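Laboratory data are not the source of any read-out in this text; all were calculated from the coordinates shown. What you see is a predicted model, and the numbers here were worked out from it, not measured in a lab. Cβ atoms are built from the backbone, for glycine too; each structure is taken alone.
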Structure 1
Amino acid sequence: MKVTQENIYNIFKCTKKSPRVIESQGYELIEYLFCDNSGMGTSNERAYTQDGAIREIERITEEDPTVYVWIVDAGQFQVNLGVYKKTGKTTSKKIANNTYLIDDSKIILHDTIILEQQGKEIIINNGGYETATTKNRINAYLPSRYILRQVNFEWYIYDGKAEKQIPFVDNMRLTGKIEL
């Protein structure tokens, strides 16, 4: 979210985004702000209060008037706000909703690298999210010989060339190239 005088009080409503994705989209980190998000924090705590975070962003905008803020990490009562400036050096491309191709070798869904090309191998991860969207994104970019399937709530990779089914595990390696 681009910070302006009109929306500076809405910084705690900005979207959550992975720092890796933000930086790949041509933004450079200025500062992380560890902030209370409950509205019940006090000024003697380690986390900025909401007013303290706003004052800190106002201070930053005095030095660089155009800044962008995203929530880069969130807990129950605190958030980490990333304050960034635009550099224009983009290394990512949006390829689907919440899905980015970074450096032509990694496909990220939300904050998880679901596919990564390393030489002649592809590393597959679901980040603990066995969702239909994760499965669909992985299948969309796997070589056509592989299909990620779900059988009785368990994930498997079917290898059509070898005609066998392999139980899915995070960081599993498959031979081939990501298909874009």
Structure 2
Amino acid sequence: MIFTETELPGAFLIGLAPHSDERGFFARAFCRQEFEKHGLVPLVAQCNVSYNVKRGTIRGMHYQVAPALESKLVRCVRGAVLDVIVDLRVGSPTYLRHVAVELTAGNHLALYLPPMCAHGFQTLVDDTEVLYQVGEFYTPECERGARYDDPALGIRWPLPVTVISDKDRRWPPVEAALAREGAPNDHR
């Protein structure tokens, strides 16, 4: 696996190191030892699949607070998404900054986000499927979100929004959400 740290400390773009032959290729997509070597949370509590029918669908911006802080490894296995993570770690030099990466079934990239980074994506084509490995169990009472169109985040989604859940549309602006929480903080 090829680990490239993004502008957000602790957030990595992870590429495959394929071994190719006439059949195609084989590559490791996750390795606890390699994750530990790079200081990443190597736990996988759940694996989730998100299937999205329409191009322009937005899911996000989601995160969980203590005691159920979650890391994620996100990979697009069919179609394409613009995947976005926002640093919500108070005191981080990149607090409230975001990174946006195109993940496609063809580029085989994954994006690792550490705890207290909000995550969301927009589908770039119809019939897109995203696979998440999550480092903590889904805990509804710890689930939080920030508005996908919050001006404080400055995210530029490439397409008009065609589908978004009522829940995602109703998340508060990020500063209000964090103030209500007492600004949770974890720099892993």
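General observations
- Structure with the greatest value (metric relative contact order in percent (Cα under 8 Å, 6 or more apart), set 1, 2): 2
- Distance in nm of label points 7 Å out along Cα→Cβ at positions 48 and 160 derived as 2.9 - corresponding label from 1, 2: 2
- Highest-scoring entry among 1, 2, by Rg/Rh (Cα atoms, Kirkwood Rh), for residues 64-127 alone, is 1.
- Source structure of the calculated read-out (semi-axes √(5λ) of the Cα gyration tensor in Å, 39, 18, 11) within 1, 2: 1.
- Looking across 1, 2, the calculation of distance in nm of label points 7 Å out along Cα→Cβ at positions 56 and 144 that yields 3.2 traces back to 2.
- For the structures shown (1, 2), distance in nm of label points 7 Å out along Cα→Cβ at positions 32 and 96 is largest in 2.
- Given 1.00 for FRET efficiency 1/(1 + (r/R0)^6) of positions 40 and 112 (r between Cβ atoms, R0 = 30 Å, to 0.05), calculated: source structure among 1, 2: 2
- If helix-only ellipticity at 222 nm (-39500 (n - 2.57) for each DSSP H run of 4 or more, over all residues; to 500) is computed and equals -2500, the structure in 1, 2: 2
- Source structure (of 1, 2) for mean count of other Cβ atoms within 10 Å over residues 8-15, computed value 19.8: 2
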